[in-house]
Structure 1
Amino acid sequence: MHQEIKKEDIKRKKVAFVSGVNGQDGSYLAELLLKKGYEVHGLVRRASTFNREKIEGLDIKLHYGDMTDPYSLLWALKESKPDEVYNLAAQSHVQVSWETPWYTAQTTGIGVLNLLEAIRVLGISPKIYQASTSELFDGLSKETYTEESRMNPVSPYGTAKLYAYQICKNYREAYGMFICNGILFNHESKRRGDNFVTKKIINEAPKGEVHLGNTDASRDWGYAPEYVEGMWRMLQQEKPDDYILATGQTNTVKEFVGWVEEVTGRPIKILSQDDYNRPTDVPMLKGNPSKAKEKLGWVAKTRGKDLVNKMI
């Protein structure tokens with residue numbers, strides 16, 4: 001006789017909901033979650049062009065929606081019933097935020113409020129990860145930033161992210177929601193968008209020249225697949241908290257070009273182009289990841305020329 005299997009005896013897969021799933025971080029995170037046995041749902045915007053090459057072939061349930069449309073968020077969350085929510089959706093390009101400040105504020109800032117309210121209205125209680133950014137800091141003090149450092153963003157993107165960061169803290173404290181802000185410093189990969197400076201340098205390297213703005217800007221560059229592991233680890237903790245993920249090392253854009261030259265064996269001429277200069281820029285960003293190391297057991301392993309090798 002076959003033993004009858006009761007529904008309660010079947011272990012339910014954990015369900016993760018990822019907004020911005022078709023971006024660099026979203027695609028790597030979806031792969032990680034699938035490997036860990038999750039059922040993965042992703043939020044994508046309806047577009048007239050195909051923009052899902054990063055997640056092609058992944059077993060993901062997609063939902064159409066937009067961070068500026070609370071009703072679409074309500075329906076996507078109601079259908080997916082997630083245990084964990086990873087909000088990676090945003091207008092995430094700093095230079096573009098100067099050209100589209102209102103849109104950036106709506107998607108990157110108010111969009112997070114829309115998501116939190118949708119979760120609250122539905123009466124569900126998933127653990128929530130909010131993608132924060134090193135652009136919360138102004139870089140003027142040239143210090144190594146910690147979770148306690150003063151936040152003073154100098155771009156519409158950074159300011160929208162500061163609103164998102166703070167509203168997450170408000171909801172965590174007021175409603176007891178499990179929300180973690182991941183303050184991620186720059187992290188790159190071969191899936192990085194072509195309009196970001198690191199990918200632009202690599203794409204233009206074969207021509208022997210690259211058009212750039214401020215090459216003296218210093219950034220803390222790590223490897224994206226390692227950083228999504230840190231996102232996941234935050235939501236596996238007993239209590240919610242905010243964490244910096246960074247390498248603790250900073251280099252200039254000019255030095256990044258030098259890494260690409262060494263890896264490719266080709267000289268690259270830097271051509272200055274004013275169009276790429278921002279109205280205000282952060283001179284230096286360097287993060288202290290000691291809290292993530294202590295609490296999460298997370299350490300960035302890839303940097304410098306090793307990062308360029310992986311990107312190429």
Structure 2
Amino acid sequence: MHIPDGFVSVPVACATSLASVVALLIAVQRSETAFGIRRAPILGLTTAFIFAAQMINFPVAGGTSGHLLGGTLAAIILGSPWAGILCITTVLIIQAVLFADGGITALGANIFNIAVIGVWTGWILTQTLQKVLGGPQKRLPLVGGIAAAFSVVAAAIACAIELALSGIAPATVVLPTMTGVHILIGIGEGLITGGVLTYLATTRPDLLPGEEQKFQGWLVPIVSIFLIAGVLSLFASAWPDGLERVAESLGFINLAEVVRVNIPTPFADYGIQGLGQIGTSIAGLLGSGLCFSVAFGIAKFVKTNNV
């Protein structure tokens with residue numbers, strides 16, 4: 001889903017960047033609501049977890065892989081779509097700048113699709129389904145999983161529209177192709193989201209919104225994140241992700257190399273040159289730690305400026 005350089009035109013890149021900046025400014029302005037209940041450690045841990053989880057591509061049909069987008073999960077855990085936007089945006093910026101995952105010129109489009117469209121679609125559907133089903137907390141994993149699945153499809157449709165507006169592929173071709181592939185990936189997103197929420201509701205309810213509960217400690221979340229980033233990431237599927245597969249099938253994959261913005265990325269492709277799998281583990285651990293630190297700092301800054 002991470003759009004590389006060359007896949008969107010200058011007007012589309014500018015428009016989505018402007019929309020993303022506006023969304024981020026609003027998210028910061030709404031920070032008093034976003035962080036009034038949730039604490040800084042939870043934003044940091046959620047951001048680090050989503051970064052780590054995005055390293056693990058899971059296989060779907062037709063030699064294609066997908067990975068967690070995490071927008072719905074972030075919004076649910078943090079209890080706010082605005083906090084979810086800040087969380088996912090932090091991950092996307094770090095991925096683009098340090099890991100060469102997503103183009104620099106397409107960063108605005110990626111933030112708009114994943115951190116804005118994805119988060120808000122998942123949040124609205126979660127709230128709606130909770131009301132329809134009566135809203136008991138035990139149904140949160142189910143409604144969260146369903147909402148997460150649809151959020152992936154919504155983000156994919158937004159991406160397809162941007163590709164069509166950029167003249168990369170006809171809308172009549174790229175829209176159904178992107179949607180079809182990401183329906184399958186969305187199922188995986190829904191299962192992961194539902195599974196994580198089930199685990200949290202059972203063992204760490206202090207990490208979920210609701211009545212204010214005392215934060216129960218760092219050890220288990222940090223160990224879990226490090227295991228995902230440092231160990232499970234080594235077993236990620238090597239198959240191309242949904243967007244890459246569509247680009248290959250429709251013949252515009254080479255645009256990513258033609259228009260590539262070359263900046264120093266110390267952990268390109270989630271590795272360190274010459275270190276093999278150890279480099280992947282180190283890169284994952286450093287990336288997760290950086291995501292936590294940046295998000296934790298944002299939460300502290302926002303809370304301080306809203307006192």
Structure 3
Amino acid sequence: MSIPDFQTVMLPLLELAADGEVRPLAEYRQALGEHFGLTEEEREELLPSGTQPVFSNRVAWASVYLQRAGLLARPKRGFYEITEEGKAVVQAKPSKINLKFLQQYPAFNEFHQAKAKEQQTDASESETPEETLEAAYQQLRDALAIEIIDQVKSCSPQFFERLVVELLVNMGYGGTMRDAGMAVGKGGDEGIDGIIKEDRLGLDLIYLQAKRWEGVVGRPEIQKFVGALHGKHARKGVFITTSSFTQNAIDYVAGIDPKVVLIDGKRLANFMIDFDVGVTTREEYVVKRLDGDYFTEE
């Protein structure tokens with residue numbers, strides 16, 4: 001048979017996990033290959049980019065979507081197990097699991113940013129190839145951003161501190177990694193987590209607050225940080241969190257002195273993607289257009 005699409009893989013994958021065992025994705029992939037009766041050639045068929053087998057890619061995406069819906073859990077990297085919600089789905093014996101089925105779970109909708117039902121048409125009928133490519137790129141980027149924040153939240157405070165240092169240095173702040181590393185984490189008082197140079201010469205300083213939060217950060221926390229800045233006679237501060245800020249907190253920093261920049265989890269993840277912190281490039285696609293000047297005859 002032909003290689004199944006990733007949505008067709010979802011239900012058999014969840015059923016394989018129904019016994020509650022923690023398994024590596026490779027084990028699921030092997031069992032699914034046997035379930036679908038794939039030949040060795042079909043299992044090894046590569047994506048057009050040549051970087052990964054098609055079937056492996058589809059199994060991986062099926063596991064990601066099931067995890068984001070809360071039907072699978074990933075206790076450690078590359079290993080999956082079924083959740084109580086996943087067991088309930090298997091017991092209900094659905095005829096299939098696809099993206100539409102998963103939209104009943106709020107966590108999945110946040111991840112997938114699903115469109116309204118009436119907008120769910122074949123993209124090829126309404127979009128240009130460039131629009132389809134851009135939409136796919138943005139979906140991959142959004143998924144990566146959520147995965148980054150999940151990973152950051154699971155790391156130690158010390159690791160998060162080093163991550164912030166590397167990000168700011170990659171963005172052009174802090175001078176060298178050695179200078180920045182010595183500065184951040186040395187504040188440690190009055191609401192200041194660290195101090196970093198604004199430029200290599202250290203003509204100005206930026207004071208930092210970096211917190212791995214689960215709840216929304218409100219105005220009181222920002223006011224404490226601003227009070228600490230005043231105590232240092234500081235003019236600039238950056239408050240970084242893995243969660244988000246209330247609108248009241250955002251409005252508050254808009255009209256105060258010193259200048260305070262708020263970086264929430266989504267913005268942090270996008271900065272990490274843009275400045276290559278904690279991510280690697282898997283594949284690049286170059287879109288070219290006709291050079292009309294080349295064909296001009298004088």
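Since every read-out is calculated from the coordinates, none of them should be taken as a lab result. Keep in mind it's a predicted model, so treat the numbers as computed, not measured.
If relative contact order in percent (Cα under 8 Å, 6 or more apart) computes to 12, which of 1, 2, 3 did it come from? It traces back to 3.
Structures 1, 2, 3 were shown, and semi-axes √(5λ) of the Cα gyration tensor in Å at 34, 22, 19 was computed from 1. As an exercise: helix-only ellipticity at 222 nm (-39500 (n - 2.57) for each DSSP H run of 4 or more, over all residues; to 500), calculated from one structure in 1, 2, 3, equals -14000. Which structure is it? Source structure: 3.
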